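A short reminder: the numbers here are calculations on the coordinates, not readings from a lab. Because the structure is a prediction, the values reported are computed rather than measured. Cβ atoms are built from the backbone, for glycine too; each structure is taken alone.
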Structure P
Amino acid sequence: MTDLLHMKDNYLQTFDARVISSSLDFVVLDHTAFYPEGGGQSSDIGTLTDGSRVVPVVGVRKEEGEIRHKLDGEPFAIGTSVHGEIDWKSRYECMRFHTAQHILSRYLQLNYGLETVGNNITPGESRADYSPLESFDDSMKRKVEEGVNKIIQQNIDVEVRFMPRKEAISYLEKRGYQIRYLEMVPKSVKEFRVLIIGDYDVASCAGTHVANTKEIGGIQIGKSKNVGAGKRRIYFKLLTP
């Protein structure tokens, strides 16, 4: 098993590890700060080095129970000590985007009764899907954008807390978190990672996030499109802090 360092420290940019499995184009490490693709968020990219050569990490995914670091170069042998470095520009942008998406989703839930049914967090532009939402005209777009940015500008502290399953579910339900997402968590998961954005929002989330909403800067909502069955996809970009 790989110890996922990002779960406790989203700001960790470098780390040392040992290769515990090696294949044609990937390695598995005993621990890693790289975020593996999942939960709608794209994986980290960066580099691994053994001191003699530097190999780009072009993607990280969980496959067959392993956290596989896909390499653009010859993999390191089992037992090799490596130093990893995250592409911080890409990671930090995902952190800002992901926290912004939670605020956007909560705003739409509170003000329009919408449910988040999907999301995609990537550098450059991110999106989320909402239901039931048939249309999203310019007037609503600007109102939502203004409302979300006012929340972001409150400089709210963002906390990650680990809770036993039963305690977490009770806490999340009381705070108005979407029940369908709680039901999707396998019974084997005994501890939840809970994201808390002050008094505004809570969620069960394994993604990476900023420590305060001021780091987001703001969002600019772009196009939207119908993706079927009363669902609408909303795209947004980040504004400079």
Structure Q
Amino acid sequence: MTSETEFKQTTLNQVRRVAKRGHYDRETVFKILDQNLVGQVGFCSDDGPIIIPMLFARRDDELLFHGSSKSRLMNMLCSGSKICVSATILDGLVLAKSLFHHSMNYRSVTVFGSGYEITSDQQRIEALRIISDKTMPGRWDDARGPNVQEMKATCVAAVKIESASAKIRTGEPADDPDDLTLPVWSGVVPFVQHAGQPLAAADNTPGLEVPEYLNRWRADHNSQFAAAKDVS
């Protein structure tokens, strides 16, 4: 049973291995996508399959990308070809008493769709602002915007999310009963994304302090991932 709040399970997006870890609701899928800055973009070229990491942002049920107008990947994204995008947050290493049951705690998403080029000047600027705001909210209004030459050199594309699924693992090791008495340490090594103290560039304008929006973003980011660690 599916609805507008979840993606239909198909042979393409269905989680087969440990199916109980699969999630198809849009809220879960979108939340994991929004927490990731980098997506692994996969496509088939004349030379074979290729995967390239790309900065991205989500706008409703689309993923937005930008890059060089001469980029092979951007040309592929604009061509309407089938695209696969994956994103993963590592939450911890799971160390079991047996090597067979070692694992990881993670939140991952796999997206399937087709891309198209955004050509309208207004829509291109809007998409670039969305990408900028996801990467560092407030930066768009602070830094110099793209000039005419830079816009000519930039390609902007969107991938419609046609199908997607999330896969999540949480919790402790799942050791076999016969292994529980082995004198081997078992448990979880938490992983947390942490944004460190900003480092000024060597040619930074003297006297300028770290922008307040950057400090707010760091606090929100670190708090968000610390909370996720506690849950997992």
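If you rank structures P, Q by FRET efficiency 1/(1 + (r/R0)^6) of positions 26 and 138 (r between Cβ atoms, R0 = 35 Å, to 0.05), which sits at the top with the largest value? Walk me through the numbers on the way to the answer.
On the way: P: 0.15; Q: 0.80.
When FRET efficiency 1/(1 + (r/R0)^6) of positions 26 and 138 (r between Cβ atoms, R0 = 35 Å, to 0.05) is calculated for P, Q, structure Q comes out on top.
Among P, Q, considering only relative contact order in percent (Cα under 8 Å, 6 or more apart), which has the greatest calculated value? Could you put the intermediate results ahead of the total?
Numbers: P: 19; Q: 24.
Answer by largest value of relative contact order in percent (Cα under 8 Å, 6 or more apart): Q.
Using the calculated result 44 for percent of Cα pairs over 28 Å apart, pick out the matching structure from P, Q.
On the way: P: 36; Q: 44.
Considering all the candidates, the number was obtained from Q.
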### Query
Can you say which of P, Q returns 25, 59, 15, 1 when P(r) over Cα pairs in 10 Å bins from 0, in percent, for residues 42-81 alone is computed?
Q
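The value 2.2 for distance in nm of label points 7 Å out along Cα→Cβ at positions 98 and 114 was derived from one model only; which of P, Q is it?
Details: P: 2.2; Q: 4.7.
For distance in nm of label points 7 Å out along Cα→Cβ at positions 98 and 114, the value 2.2 is produced by structure P.
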### Origin of the value 13.2, where mean count of other Cβ atoms within 10 Å over residues 50-57 was derived from one of P, Q
P
